[in-house]
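So, here come the structures, one by one.
What follows is calculated from the coordinates using simple rules that are stated; it is not laboratory data. Here the structure is a predicted model, which means the values were calculated and not measured. Cβ atoms are built from the backbone, for glycine too; each structure is taken alone.
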Structure P
């Protein structure tokens with residue numbers, strides 16, 4: 001991101017001249033108070049929103065030159081996990097993850113080969129036939145992560161993935177994100193959890209009032 005500004009109305013900008021460079025395979029934690037601009041940043045990266053000014057390039061794709069018809073292809077390279085899981089309650093764990101491949105037109109044979117591997121990766125082997133409401137919050141979030149990474153995105157955006165979880169389940173989810181990062185996926189994580197930020201010892205970017213207020217190789221976070 002090079003001097004990116006996003007203005008929704010006359011009252012001011014959600015993001016103001018934000019420049020941010022993330023290396024491939026990096027694990028970056030983005031922190032800041034609610035309303036600081038973190039969600040806007042992610043919406044710009046997934047092309048849900050377009051910047052008012054500035055330049056965005058992700059994985060060699062220049063967003064200025066990105067045609068609307070190519071946005072779905074871009075989004076295959078970016079997996080997103082939310083705080084509230086967004087799982088399909090009438091589908092099993094296996095079906096939830098497989099669905100992400102079905103809508104991408106992946107052949108059945110490949111789905112049967114890929115889904116068990118991804119469920120194993122997130123520690124859900126043996127839970128394939130369970131429905132979301134039969135799982136703990138942490139397990140549900142791991143299903144959401146499996147669904148986000150099953151298409152092997154280059155980048156995983158995790159937007160407050162531990163916000164609704166108790167400490168044990170929160171750490172289970174963080175360990176899965178670290179594992180995915182070790183396999184070569186770039187991870188962008190937002191969290192309000194100071195313990196997680198301070199224990200992970202990763203790069204921390206602080207956003208405040210729509211601007212980058214800090215960027216440390218190994219950051220500490222004292223809360224908003």
Structure Q
């Protein structure tokens with residue numbers, strides 16, 4: 001039989017920001033109880049009192065996976081270099097049988113300068129090319145026969161070096177997303193490799209995003 005405590009736990013688990021604010025003790029229990037009263041009444045199919053919900057909130061204890069939490073904190077404290085690259089452009093192309101040929105031509109053009117920022121990501125229906133803005137002419141020449149659906153300039157990339165054990169840590173990427181969301185920073189694109197994580201933001205947000213990610217190391 002479902003109880004008020006079960007309903008409270010179900011709601012909090014489905015809303016990580018709410019659970020985080022509750023565990024940090026920055027929520028008004030009374031106001032939150034009133035906010036949740038209708039939802040919990042519907043879940044239990046009977047009216048419930050705010051006082052009972054408040055008691056369940058105060059007694060709520062989030063899952064404590066101490067071993068993973070310790071590992072997570074250690075990884076965050078040992079993040080590698082945080083590198084910022086500006087003046088980037090992002091292209092979105094529809095997938096086609098010839099798209100890879102454009103990619104190969106671009107790689108040949110970049111072969112003489114390995115420091116050029118360039119990524120190619122292929123999805124199910126579309127592919128993205130991220131390139132230094134000064135090389136737009138080369139991109140447009142190499143992919144001239146492809147269908148380009150979106151072009152976005154004035155972007156910056158923030159790349160974070162991750163420790164090798166990052167693939168074994170649950171919730172690591174969530175920490176980045178949560179911190180950026182708390183700061184109201186929207187992400188334009190995300191690119192990752194095994195030990196690097198890159199976020200793409202509009203130029204106007206890069207300083208704020210850099211500070212937010214750097215703060216995770218402290």
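Descriptive notes on the structure:
- Origin of the derived value 17.4 (mean count of other Cβ atoms within 10 Å over residues 114-121; candidates P, Q): P
- Distance in nm of label points 7 Å out along Cα→Cβ at positions 58 and 146 from the coordinates reads 6.0; which among P, Q: Q
- Here relative contact order in percent (Cα under 8 Å, 6 or more apart) was derived from just one of the structures P, Q, and that gives 21; the source is Q.
- Origin of the value 42, 29, 21, where Cα extents along the principal axes in Å, for residues 130-185 alone was derived from one of P, Q: Q
- Value 0.15, calculated as FRET efficiency 1/(1 + (r/R0)^6) of positions 34 and 74 (r between Cβ atoms, R0 = 30 Å, to 0.05), assigned to which of P, Q: Q
- Which of P, Q yields -13500 [helix-only ellipticity at 222 nm (-39500 (n - 2.57) for each DSSP H run of 4 or more, over all residues; to 500), calculated]: Q
- Answer label among P, Q for the case where FRET efficiency 1/(1 + (r/R0)^6) of positions 26 and 42 (r between Cβ atoms, R0 = 30 Å, to 0.05), calculated from the coordinates, equals 0.65: Q
- Identity of the structure behind 0.05 (criterion: FRET efficiency 1/(1 + (r/R0)^6) of positions 2 and 82 (r between Cβ atoms, R0 = 25 Å, to 0.05), calculated), options P, Q: Q
- Comparing Cα Rg over 2.2 N^0.38 Å across structures P, Q, the highest value is found for Q.
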